[in-house]
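Multiple structures are listed underneath, in structure tokens.
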Structure I
Amino acid sequence: METFQLEASQRKSTGKGQARALRRQGLIPAVLYGPKTESMLLTISDFDLGKIHKESGGDHAILNLVIKNGGMQNRTAIIKDMQTAPVTRQCLHVDFYEISLDEEITLKVPVELTGKSKGVERGGFLQLVRHGLEISCLPADIPDKIEVDVSDLDIGDSVHVEDISLGEKLTLQFDSNFTVVTVVAPVVEEEVPEEELEEGEEAPGEEAKTAEEGADK
């Protein structure tokens, strides 16, 4: 997997006011941490991060963080979390997680459904229960997505996490065999037979029909 270089600067100030001031300059407040790393407050360029995100085509690019000021440092990291504004989708804050290229890491990868379910063709509805799955692997083997083929799913069928095979390089992390995707039956409105209606009770829709007829007279 390709490694992307991203320049960063250490910062000392925190708080909402400082964060807003940075964003007005096209910068994003960030933090770097890891199992063997003391947390470090950083500032990165919004433009540079957006460029890397576009070039990498995913959310799990391996980054070479070039940290300036306070002495030049190079740290290998991935994006662990990214906060964005709900309406504008502007990046507000980034969490970087330092990694080692020869040690496995655990992270969540999005699920993408492929194929057309035969249950959907019969009127059922495809329901994605888990939008992401946790996996463990070496950083170089991180996939952009986990594809799940739903072509054979009929109404009432499901794919559980134990049904998904990712090969030898990836390991799914789970404690129970939960449902990932299922095909549910369409909702059918039950009609009440006229002979079951009590005396004086009108069938659904008859009341409105009677009112319309009265208005036309």
Structure II
Amino acid sequence: MARKASDFDPRGFLAGIASGKTTRDYDRRQVVFSQGDSADAVFFIESGKVKLSVVSARGKEAVLGILEEGSFFGEGCLAGQALRISTAAAMQASSIIRVDRKAIFGLIHREPEFAELFIRYLLSRNVRFEEDLVDQLFNSAEKRLARVLLLLAHFGKDPRPETVVPKVSHETLAGMVGTTRSRVSFFMNRFRKLGFIDYDGGLQGLTVHSALLTVVLHD
């Protein structure tokens, strides 16, 4: 039976790389790479979470995404990207593998199964980014926030409500949704009063209930 991109676990393949690979531990908020840095490697999250963000010339920050254990990032270098277009920073204590561009290309050429699954993984990520763009263009800030919370809680992958870990600030959510912190706080309080979420006000131990899906589906 063919393996799906969602089942892709590249740890075994990465273990076979003899040179051009390093593993490093990062503390919370420690930067992995910065916007404008040279793009010469691909990264893999062994454990922890990483936030990707971009800052405009006027200093406005937008959050591109939050990546979890088992995710690649920085793969733009494989398509000829010379400089990083975003900043990657650990959201909690994280262990991250850095693989030189040459080493990744070598793995792709040596291991057809890895190449196929890696391409499927990247395509699925591209679909997610397209969905995020459509969400930004056509949905209200309230719907966008509801969708972000459902994604962070892995809605649909587990029938039980999941706790969002690590703590995610309202500023980060605002950057992901494309609105202000005050609007995020307003909607979070509304969701809590309606019983869609449970949290202590600081997103420590936030639980998302499936009823929040009604916000996304409502016209």
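All of the numbers you see were taken from the coordinates with simple rules; none came from a lab. It should be emphasised that the depicted structure is a prediction, and the values quoted were computed from it without experimental measurement. Cβ atoms are built from the backbone, for glycine too; each structure is taken alone.
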### Query
Which structure, out of I, II, was helix-only ellipticity at 222 nm (-39500 (n - 2.57) for each DSSP H run of 4 or more, over all residues; to 500) calculated from, if the result is -11000?
II
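Taking relative contact order in percent (Cα under 8 Å, 6 or more apart) from the coordinates of each of I, II, which one would give 16? Kindly include the intermediate steps, with their values, before the conclusion.
Details: I: 16; II: 21.
Structure I accounts for this read-out.
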### Query
From which structure (I, II) was P(r) over Cα pairs in 10 Å bins from 0, in percent calculated, if the value obtained is 7, 30, 35, 20, 6, 0?
II
### Query
When Rg and Dmax of the Cα atoms in Å, for residues 9-56 alone is calculated, the result is 12.8, 39; to which of the structures I, II does this value belong?
II
#### Entry: At a computed 2.0 (distance in nm of label points 7 Å out along Cα→Cβ at positions 65 and 89), which of I, II
II
